[in-house]
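Multiple structures are listed underneath, in structure tokens.
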Structure I
């Protein structure tokens, strides 16, 4: 039987709890930055020498990944990247995780939706007290390509509609989320 001590139940101290929360924040902010097309914010989540592996589409430096993303994301009217569960293992200033994820994409014409179900195999490093991605790899488990069927809006006429980029209502409703920072 193999040793699973890094994942087995055990007492978790305050420092590890703080690290886990910092990593959960990092993972959630990744989804926000991708969906809002905030490439400057996305860059802050990775160490300068990090690697992003979205093979076969892209695998290489984080700067190359961020340069590649706008062209790829231009194919989608809207996206929602959601972290569903997270399992972390720590070794000092290094950590690894398996993040179960769902990435939903709506085509520009609104006719189709593509849903990727998978996992991120993440490597993190804490440098100068800050956790960031050192390597992020996506593993696809299943994908769906479905028609986007409009249905009854259940009286939602007038509800703010999300969009990619700085025009998303989140920026006007949450001043601390504004791409301008501070007061919006």
Structure II
């Protein structure tokens, strides 16, 4: 059996002749105009919303920034925030040290929340992070307890060395969750 015989049996040739006939094309011309008009309207709408949306700009900016800096997109913001926190500790003032620890704990909580580990309490969030923070869970919990002591006990004392150790643990955790 040849292709010509198959086309004749299935009626494909007659169907193609019917579809491409000038009489049918004349009847379908108004329908074509309506569909082309709708297509152009929706295309213009898509282009308009893509231009005015921040999503495309954000995605483009994120990709370009990562490509040229060879670093994760959020690393710059993390570094800025950590440098602010570290400057507080370096000032040596007790109030700045306490504030730095509170900010570091809040930053870790936000990072855990953004990564999808946000639970009802800090301890539950650490458990939800699984192996990601399991190496230093004990140190993070003791740093969090110190943070709670700072918040609820105004007479709580902490040395600069202790604060730096706690900040190192917080920084490690934020980098592990935020960039991992």
Structure III
């Protein structure tokens, strides 16, 4: 298997103990009630929003570190990139153009969460959140880290859609992940 696939699988077994440096980057957002409230929402197939965000954030963090980019802000911006509090699959008319509008909702929510916890989003973190859906959001990402998160988000979404495209694929993947966690 590819290194990216192995890195993606690794995101299903994150722990504060094994991944202390990553959690040190995101801890002040990750353990908030607001962030943890995302668990019930499905992102793609049967994969919930927090798992999707974990995958995007951890993979972006690791790749940014390898590329000598700002891995701290990359991990944080990626953690907040899908900070919306609704199930976009619901037929509610306000969710119709989710792909176009949720980066703005996520940025608004990230700003509110930051203020509430006496934190401040950097311009880099804001750009990661606001531009992660490029080219749906027509203005491209401004920073290398923003481009990275945009690409990783697309990779992760594609993996999730493929994994959940059939019961056989899903069972095989989760069996593979479980086998790696023994």
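Read the figures in this text as sums done on the coordinates, not as results from a lab. A quick note: this is a predicted structure, and the numbers were derived from the prediction, not measured. Cβ atoms are built from the backbone, for glycine too; each structure is taken alone.
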Study note, to complete from the structure: Ranked by volume of the Cα convex hull per residue in Å³, the structure on top of I, II, III with the greatest value is II
Review point. Just checking, which of I, II, III has the largest value of distance in nm of label points 7 Å out along Cα→Cβ at positions 80 and 168?
Key: III
Check your understanding: The value 8.0 for distance in nm of label points 7 Å out along Cα→Cβ at positions 8 and 120 was derived from one model only; which of I, II, III is it?
Key -> II
Practice item. Name the one structure among I, II, III that helix-only ellipticity at 222 nm (-39500 (n - 2.57) for each DSSP H run of 4 or more, over all residues; to 500) of -26500 was derived from. Key: II
Practice item. Consider the structures I, II, III: one of them gives 9.8 for mean count of other Cβ atoms within 10 Å over residues 48-55 as calculated from the coordinates. Say which. Key: II
